[in-house]
1. Computing FRET efficiency 1/(1 + (r/R0)^6) of positions 21 and 133 (r between Cβ atoms, R0 = 30 Å, to 0.05) for each of P, Q, which one ends up highest?
2. Taking distance in nm of label points 7 Å out along Cα→Cβ at positions 101 and 125 as the quantity of interest, name the structure among P, Q where it is greatest.
3. Which of the displayed structures (P, Q) returns the greatest value of relative contact order in percent (Cα under 8 Å, 6 or more apart) on calculation?
4. From which structure (P, Q) was percent of Cα pairs over 26 Å apart calculated, if the value obtained is 42?
5. When you work out distance in nm of label points 7 Å out along Cα→Cβ at positions 53 and 165 for each of the structures P, Q, which one comes out largest?
6. If helix-only ellipticity at 222 nm (-39500 (n - 2.57) for each DSSP H run of 4 or more, over all residues; to 500) is computed to be -11500, which of P, Q is the source?
7. One of P, Q was used to calculate FRET efficiency 1/(1 + (r/R0)^6) of positions 37 and 117 (r between Cβ atoms, R0 = 25 Å, to 0.05), giving 0.15; which?
Structure P
Amino acid sequence: MTYQLRPGLSFGFIGERAVLLDLDINRYFLIKAEAAQALRDLIAGTIDAGTIRRLPRPGGRSLLVEGSNGFEPVEAALPGSSVLEAEARVSAHLPFHHALRAQLEASASLRILGIKRSIAAWRRARPVDVGRQFSIETADHARAFALRRADVPIQRSCVPDSLALMRLLWRKGLDADLYFGVRLDPFAAHCWVQAEDYLLSDPLANVLSFSPVFRL
């Protein structure tokens, strides 16, 4: 029998601990060291009664279901720079209404559908034939969106802003990775967009303290 994470779950390791995101209920769970070690044992191929018993049960529900998609942790390249802080160059031309449309779509989706169904909708919308490699064109459009976003009369928030940037990149025939990440002690969560080790949505200092637990 093979197992996979229950749909809607993702996680990442932070030192000896782990943090799990359950999109079904839009909640993060801190996984303490013993249960996090059980996850590592599971990844290493140790699937026995003892390992299963030590696994966390977020919200009182089983972590695993039968399936073949596996249970790998979310990982990301450590950001090395941000395109928003790069040497000044001419940004791509982006009409204001393009940025406004993307931002309205993201904000309305989150308000009406919630985070889980919005993420599912974005997954369905992602082009299947576009790579996620960094390019100068990707950087130019990310900078252009950041400039236009300053004029959009909608309160800034990392999740809708990141979803809007993703939607805009797709319309330009480009792609990147969207991450949810956390930091501990004290707890905080953040969302950002990244291509390889280049940040597209944030200054570098905004992201370096966060560890990824979800990737779109």
Structure Q
Amino acid sequence: MMDNKSKFLKLKEGEREARREILIEATLELFGKKPFDEIGVRDIAAAVGVSPASMYRYFPSREDLFVEAFIKDLREMEKWLGNLLESNEELTLENFSESLIRYLIDREPTFQMMSYLMIKGSMTPDLLRKYNGVQRAMLNKFEKVLQRNGIACADRIHAHAFYASLNGILMTFRNYPGRTREEIEKHVNRLSALLCKMLRAASVED
């Protein structure tokens, strides 16, 4: 199989989008090897065999490349959520939460990307459009599992609360010092179970 460097160099000069995609793939591979805040333009350029300066022909900045990579990874996560829902028509809120928690604990780069995008605060209009599209698709999955569990989502407030609260729990405890992975996962699952009970109670009150 051809690596990213070989594929990038083989493409013709005019194949801009294909080169952009290879740079995104190379960035995602690097995310799996080291924290994204330690990855520089030189690292990505070396992975595909080009000079650092030539990177800016395809992306205005390192941050823009990172966001494109993050969005691509979030799309994979959204597809995974869709498969989870399709494979189990009777999925409970607790099962859904535990599955998502395990997915993100197993994928540190994905979790880092989500956290980064949530606090970044600014994007170009094109990136914001792509990001909003992924977020809407993700919220659709949260809304669907809530509705299956008898919780109405007329204005999406419950889906927003569910999504934001699970992310907040994970951001608080995902890398808590002095705790093993098993201890962290157990505690996070206890908190998510409490969240599920609160969502059901709030739905009854509404």
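Computed from the coordinates by the stated procedures, all read-outs in this text should not be read as laboratory data. On a predicted model such as this, the values are computed, not experimentally measured, just so you know. Cβ atoms are built from the backbone, for glycine too; each structure is taken alone.
1. Comparing P, Q by FRET efficiency 1/(1 + (r/R0)^6) of positions 21 and 133 (r between Cβ atoms, R0 = 30 Å, to 0.05), the maximum is at Q.
2. Answer by largest value of distance in nm of label points 7 Å out along Cα→Cβ at positions 101 and 125: Q.
3. Numbers: P: 25; Q: 19.
Answer by largest value of relative contact order in percent (Cα under 8 Å, 6 or more apart): P.
4. Traced to structure Q.
5. Numbers: P: 4.6; Q: 5.4.
Comparing P, Q by distance in nm of label points 7 Å out along Cα→Cβ at positions 53 and 165, the maximum is at Q.
6. The read-out was computed on structure P.
7. Working: P: 0.15; Q: 0.95.
This value belongs to structure P.
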